[in-house]
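Q: Read through the structures below before going on.
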Structure 1
Amino acid sequence: MIPLSCVNCCYNALQYDTLGMTFGYCTEHRRVLQSASELTCGRHLRKDLPIESARRERDLHQQRFSPAFVSVLRSRKRANGSYSSARAEDLAVLRRDTVADVVTDYGRLDAKIESLAQLRAMGGARSEIAMLSLSRSYVSRCVERQGQWTSGLHLLWWTRKRLAEEPVVEVEDFRVETPLPLTRQLDLAKWSILMLRLIFISDVGSYARANGSVVKRLSSLAEDAASATGSLSSHKLLRWVRRQATTRFDSALPEHKYVELSRRLHRDQDIAPS
């Protein structure tokens, strides 16, 4: 995976590393990405970095690539139809896939939370990657516009509910070939999904620092996990998550606190998820 390509961008929720569909889709530019690994744009928000680092990288990236359109990564030129497409016919083909159908609806008619809820209900590696990717972009935008980390409260809790579960990755979830044993590919894929969960939680923890919420304790969760487990092993990471991450999460946001905040959100339409 090329870190600066659309494959590694939160706005392309259909692909991540070796997993996903052959084709991507950008929810910002509303385009099918036929060659996502060769494309990028100035809005690029990296999946593999916590939000503060991802935003710094985005700011640097905008010095080379326009946020107004999709570009070819190597030439910096605007991508033509052989690289990406906004044609209704191409979109219709992509939407034959159930995950892609929900992702392409994301943000249309103000249905972001509804789309994320649908992805959550689907289960499986591809739908979880899509939900976590779009959750990161959703909360990031809410914070930039409203300054409220609580806009992602339900997404945060949904992630907690499956935090200690082993990711379900099937052979058909892989989008590219690699010269590694299949067992190692499966292990790396599970590790990537576990880290994506932790990175989203860390994002929300970083946002919570601004108002002093105890959720700020979660801001270093992904970094601590990487330091504690060392090698890219899903078994080691999952063991750490079950022993450490879940306890830290429940201390920062126990269920009764989540219920209390949820009720407050319903009463306060100014900060309620939309």
Structure 2
Amino acid sequence: MGLPSTMFIATIGRPQVAGLTFEAYPSTVRGLPVEFQTATANSTASSLWASVILPPTSAGPVRFHAAFPNSTKTYYCRARHPAGPGYSAGPFTAVVLAKPEMKAEVQRRIAPVVTYKGNIEIPAGSDLWISSGKTAKVGTEVTTAKVTKILNVAPSQFTPRTTGSYSKVETLFRSLTTGVNFSFHAPLLFPPGVALTAVIFRGFYASTADLLKCDIVRVRKSNSSAINLASMTIATTGTVARTTSMSHTVTTEFNYSIFVQMKQTTKSIANTDARGADITYTMPSYVRGY
């Protein structure tokens, strides 16, 4: 329905609640009803006491909130066990008094709400807490999925395994020793449970007489036996990115490394070099990855 420009829809505000909260502590027999009485004066003879009887409970303290107008007026309260089967009415407690105050609004736990775009948003300033035994998973309960991530191995992470001259800068590394298969390696640090799926190796191949090769290797911790999970050789001159797939789930049984071999036939400015690698892996939940 359209509204005239001089009208608007009013939003009804939440009522403010004032009053007093009283608490009684039964000291002997629990499970009996409790009667709270409130009045505007302390004299039993001249005061009109209003009674509220709370049902029996096995809890220790019994709490009652009396709604009063927010004012400077003093209100009085006392409590007792009323008469019941097998019990006569107990004596009243000492009278307590206080002035009513605005009752603090207690916000209940916020249930995540799906937005109109299908997202779940947490209010600003709030944190999302998950039990240590739980994790945020991918997909749905019916159809599970995986998160795909990439670990970049930069040229500066490689160290030489061969004795001889070499050069290493932020963008590449190369052997400066001719006629020798020069090796470099770098550790691959993956948490157990992720699956290695592919590797991209980048380098510059100067001559068909040179060698430029990359291997992804796992080494068994118990006996140091090694096996190649993926291997690729660049044999096309120029700057090349070579990709190969693999299928391996990381376990604590192995250590993982990347090895690069190169052989220079001549020394020149445009020597064959390696320029790092990207390892693609997937994880079934966010606890299984960096």
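Read the figures in this text as sums done on the coordinates, not as results from a lab. Quantities reported herein were computed from a predicted structural model and do not represent experimental measurements. Cβ atoms are built from the backbone, for glycine too; each structure is taken alone.
Q: Work out which structure the value -15000 belongs to, where helix-only ellipticity at 222 nm (-39500 (n - 2.57) for each DSSP H run of 4 or more, over all residues; to 500) was derived from one of 1, 2.
A: The structure behind it is 1.
Q: Sticking with this structure for a sec: If you rank structures 1, 2 by FRET efficiency 1/(1 + (r/R0)^6) of positions 23 and 223 (r between Cβ atoms, R0 = 35 Å, to 0.05), which sits at the top with the largest value?
A: For this comparison of FRET efficiency 1/(1 + (r/R0)^6) of positions 23 and 223 (r between Cβ atoms, R0 = 35 Å, to 0.05), the top structure is 1.
Q: With distance in nm of label points 7 Å out along Cα→Cβ at positions 183 and 255 derived from the coordinates and found to be 3.7, which of 1, 2 does the value describe?
A: 1
Q: Figure out for me which of the structures 1, 2 the number 3.3 belongs to, where distance in nm of label points 7 Å out along Cα→Cβ at positions 55 and 71 was derived from the coordinates.
A: Of the options listed, only 2 reproduces it.
Q: Given a computed value of 0.00 for FRET efficiency 1/(1 + (r/R0)^6) of positions 79 and 231 (r between Cβ atoms, R0 = 30 Å, to 0.05), which structure among 1, 2 does it belong to?
A: The structure behind it is 2.
Q: Figure out for me which of the structures 1, 2 the number 0.90 belongs to, where FRET efficiency 1/(1 + (r/R0)^6) of positions 31 and 135 (r between Cβ atoms, R0 = 30 Å, to 0.05) was derived from the coordinates.
A: It was calculated from structure 1.
Q: Work out the source of 0.00 here, i.e. which of 1, 2 gives that when FRET efficiency 1/(1 + (r/R0)^6) of positions 127 and 207 (r between Cβ atoms, R0 = 25 Å, to 0.05) is computed.
A: This figure was derived from 2.
Q: Here log10 I(q)/I(0) by the Debye sum over Cα atoms at q = 0.08, 0.14, 0.16 Å⁻¹ was calculated and came to -0.65, -1.07, -1.19; which of the structures 1, 2 was it taken from?
A: 2
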